[in-house]
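*Asks:* Following this line, the structures themselves.
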Structure P
Amino acid sequence: MGLKRIRAQLRACVAIGLMIMVTLSLLPFLYGEVYSTDYTDLSIEELMDITVFGASRFDQKMSEVPSFVSMVTSDEIKKYGYRTLADILNSLSGFHVIYDRTYNYIGSRGLGRAGDFNARYLVLIDGHRINDNIYDSTYAGTDLPLDVDLIDRVEVMRGPSSTVYGSNAFLGVINIVTRKGEDFDGSEVSVSAGSFDTYTGRYSFGKQFPNGFEMVLSGSVLDSRGDTHYYKEFDDPSTNNGIMRNGDSDKSGSGFAKLSYKDFVLTGAFGRRTKGIPTAPYETDFTNQNEGIDERGFLDLKYTRNIDDATTIKGRVFYDHYRYKGTWPFEGILNKDYALGRWWGGDIMLIKRLFAKHKVSVGAEYTFNARQDQRNYDEDPRIVYLDDERNSTNWAVYIQDTYSMWDNLIFDMGVRYDHYDFTRSATSPRLGLIYNPFAGTRLKLIYGTAFRAPNVCELYYQEPSWMKANPNLKPESIKTYELVYEQRLLDGLHLTAAGFYNKIDRLIAQTLDPADGFTFFNNLDDIEMKGFELELKGEWDRRFKGRVSYTYQDARDKDTGRTLVNSPKHLVKANFTTHLWKDLLVPGIEMQYISGRKTLNGKKAGGFFITNLTFLSRKLASNFEISFNVYNLFDRKYSYPASSEYRMNTIEQDGRTFRLKMTYGF
């Protein structure tokens, strides 16, 4: 009955999607021409001409990027009530982000391993790498050291980009572009209240001064009690019959600053989150003492100078900090897990237009990892199990050439070499062909490679009773072949279709050594990923805007032919917003269907269909916004596959929740 129900839901969802597509195709005839006034209300064609930085480390039109690119603007973040980067990514075709009550884990195109630190994605804030130097982890939830209200847009480039960025740009690059001082033009205060006693507050100040100096200063806080949970795996009188109260709390704070003058931009961010962990991972006691603390901060000074019309030089120096503290109770004894990372470095890039048809960029990077420390110990009595301190360097050189053969044909090629102290070096080429055979039609043919170097946790973490190190790990590698077809169907209506095939070698995963019973990281799986994505976007007469997408993905172990864990085959997503009563009310609705996926024990987490609803008003008073959000409108019960550190096979997600948010500028 479960399989029949999932199939029925899938058929219903596809039928809804087809009806929406038909409706979208008819709306231009009903409402006329596209309305476009400012950045947040640009037409589809104007959005395609917006430049993105994250694809090549210099500004490129979206239409000229050798990748399937998505962009989510600040306007969409408000209209759909997105609270985190995870919410933003979950709205896009091909992405499925899961949550285990501690972290959000990004998955795309069929590969989404729970508990893998998000190390196969590179996340940037204004071009600055956010992945840390211990776990290579990046952040998509409340642990991201940036309030989503400070986001101007999010650029999402699917596929490998090691040619540009090196390690971690394995399955995708996500560049977060922050707002400028002129966007605020004064102070802005925002507060919200939501389910589970969740409260947030933010104060921001931004200004552009007559002499060209521009600044943004902002601080944010979040405090959430969290829900009460029941876990049948702990249903015993000694563990409160499986009921966890006050164990899912979330307390975080962040600060952000951006100062710019002439050719220089100084950016700084710091965030600290304390997260209660209600799921008792690693066989810990079922108590609200389980806790994780993450700190992440950076300073980044960027220099950009246009030497002449054909030459630009870019430089950057940076300093980064990361700290993690975990508290794990075992039979009443508190075990402490600790990691400290500090690193600094710089990069330089020269961009030169040659012979009118070539745009060549040459660059070099250097990073010194001054601290890569890991510790594990019992607090009382104090017993030290791990005390590992390391430092390392890595450097890279790269070259790219965008060759405009003809007005309608662009050839993009590049190669990068990365050197690491603790693992083998890597060379990453990429080739792309972009062809416009007719007006409104675009084809992108892409071949790319990427790698992910093993991080110091995977190489050197060990604990005498259950885990051992493996300093002989080799980098993962991926080859991808992709064809992207973009078509303007009607004014305001745009279709994107993408087919992809990925082959991953030496995927790093935890395994058990039968010889001694210890867990360790090893190069295990060769993976094949194939599928296609369809996305239709439309905008008409400012009264209606939306997108609908369908993704089919098939990711399997190459040797066994088995479908990967946490790999849904079907994703259907739809987002729609309109304007009512002269913009007094802007409703936005988001619908997502995710098909069933395999769990670690070979069973299935069922498919689900959820709906989120937002009501936004910007016209009640001058410089005042108010929004009301309902998440999981129909209170669907659904769960995500759990990783091996949990006793439960799946982790249930929230039912219907609410949020009321107010923002005032002065």
Structure Q
Amino acid sequence: MAAFGSFALLLALALATYNLFAGTAALRLLANGRPARISSDRLADTARRAGIASFVAVTAAAVALVWSALTNDFTITYIAEHSNRALPAPYKFAALWSGQEGSLLLWAWLLGGYGFILRLTHKTEVKLHAYAGTILAGVEVFFLAIVNFAAPPFSLLKGAIPNDGNGLNPLLQYPEMVIHPPLLYLGYVGFTIPFAFALGALMMRYPGETWIKVTRRWTLVSWLFLTLGIVVGMHWAYGVLGWGGYWGWDPVENASLMPWLTGTAFLHSVMMQERKGMMKSWNIWLIFATFMLSILGTLLTRGGLVSSVHAFAQSSLGTWFMVFLAIVLAVCVLTYIFKRNHLKSEQRIESLVSRESSFLFNNLVLLTACFVILWGTLFPILSEFVEGSKITVGAPFFDRVAIPIGIFLLFLTGVGPLLPWRAASLQAIRRNFLLPALAVWATVIGGIAAGIRPWQDSTFDIGRFYALVAFALAAGVLTAILSEFLRGAGVIARQTSRNLFAAIYLLIRRNTRRYGGYVVHIGVVVAMIGLAGAAFNRNVESELALHDRMGIGPYILENAGGSQDTNTNYNSESVLLDIYRGGKRVFQVAPERRTYLASDQPQTMAAIHSGPGGDLYVIYEGTDSDTGHPIIKALLNPLVGWIWAGLVFIVFGTLVALTPSLMPVAATVRMPAARTAPAEAALKGGD
């Protein structure tokens, strides 16, 4: 199987290389317009077919590696290091991306899959697809070269063949790790497609904004996968790492967040280009930056440049990625310099109080957040290069900067939809912002009355202050978005005699892009409420003998005994805790510690009881060396479930935005004379 897999990868590289050079030659022939021995169309078609065949070859290699894991082929070094006989089948499948070589093969396979779909749709905008396919082939050649020469997954084990493998890292033996890395990679890799179209459109001076319309769904799908990957990763960290949190500003976490920020900025600002012909250079560089930040994230993970629970060991791959990044940057800069005249804006922002300006501010804030995270992530590397010693930037730095930025973004999320294009009149501002403003102040007053006070015993708690501001702004944003739905649906209900719910459905179906975006915004707001709840986290830790008790918040935890278990993969030890509330036993939890047999590594499995108000999070930290009694740590984490609920809204809203609209509302519904600008734009199909 190793020989078959290695041959398949070599064949995939050869085919991708032909795709790159034949595609480039076809484009040059087409540009020159001179007769040649072979037509540009025929050469381009062979290049396209080679790209499709390359995907088939790399698929065969991926299947070969998975099959080797499932059949315990320990003659392959990668399988011996990342699998073992007792490993459950789903985790053997996940071994494909559990190590450096396999994860790079997964990247190459996903890239080939995206290219396969792209090349099947070549008959629309043929020339633009030819450029994009050739650029994509260049990226494919790079990753296939790595898995062939720098990190081959089918290297044979030297020496005696072991009877069993080392096993999968215990941190990865969790259900979400079967889906988290593929989701994240689908996002990372997916941004290669809009990058290829943007660079190709700039190279050929493609007229208009067609490349944006062609790639809008590609970009939305990639953004959705990256969002899913990030949030599922947060949920994995929350359940597995055993510290009670879900985001620690780890360098590799940051590396996934940076392209998400620039991709989000791009999705907002392209509406300016489509509608107003503005921010063309800005959008080109946003998608360039998103792609390069995706590659940078891979460099940080694969090159061993940073210390992280996610990163792989030090390796020579860093040089490969740095050279590739330098080439990509050079190509982007040179193309922009020679073609920048093609990107002149057709209009200018007329007023600071307009939807155009809100998009611009939104972009600036997102890019500021990205720069701060990039600076903090790379600072240890830069300090070691300059000072000779590595200075680590911790979570407090990121919290001090990122929390105010996040709150300002929350504010802009509510303001933007309420502003009309071009300029807003004082009357429109008063009318559109009255209800949201009332919701903000009502929440502030209600929060203080409920005990959410930033000042405690003559001290000012900045965390509680930010939380109160976040709750208030969230109430204002939700009020603004819901009023937009009700305003538009009310017009349809009056004109069509439908009930309100039917009118809301019709409103969404007639402008899926706009209202799907609103649902995504609702998801972001809901998630922000969950994040703000961290300001009220509590924790206690105690040694509990049998029937001893400890309290946290409204709960009393009592040690009801323990148990031990063993299977072919790990030994486990757990503590059974009865949970009381109001004097009554309401449920039980059993935090657990495992020791995996193949690697002899311990792993903590937290017990989490979730409710709408928050989570009771319990960890079994081991036994006291003197008494032998279990040590239990309990945390009360308010509103965590809102983060995961926010993801549901984000996914649903994105799917709505990807759905084609039924028809322009203006074709069937006539607006009354008194109307607001946002409602009018919504009903006419505006963004």
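*Asks:* Match the computed value 72, 48, 42 of Cα extents along the principal axes in Å, for residues 231-542 alone to one of the structures P, Q, and report its label.
*Replies:* P
*Asks:* As an exercise: log10 I(q)/I(0) by the Debye sum over Cα atoms at q = 0.07, 0.11 Å⁻¹, calculated from one structure in P, Q, equals -0.55, -1.27. Which structure is it?
*Replies:* For log10 I(q)/I(0) by the Debye sum over Cα atoms at q = 0.07, 0.11 Å⁻¹, the value -0.55, -1.27 is produced by structure Q.
*Asks:* Name the one structure among P, Q that distance in nm of label points 7 Å out along Cα→Cβ at positions 127 and 191 of 3.9 was derived from.
*Replies:* Derived from the structure labelled P.
*Asks:* To continue, here is another question. Starting from the value -20500: which structure in P, Q was helix-only ellipticity at 222 nm (-39500 (n - 2.57) for each DSSP H run of 4 or more, over all residues; to 500) calculated from?
*Replies:* Label of the originating structure: Q.
Throughout, read-outs are computed from the coordinates displayed, never taken from laboratory work. Values in this document were obtained by computation on a predicted structure and should not be read as measured data. Cβ atoms are built from the backbone, for glycine too; each structure is taken alone.
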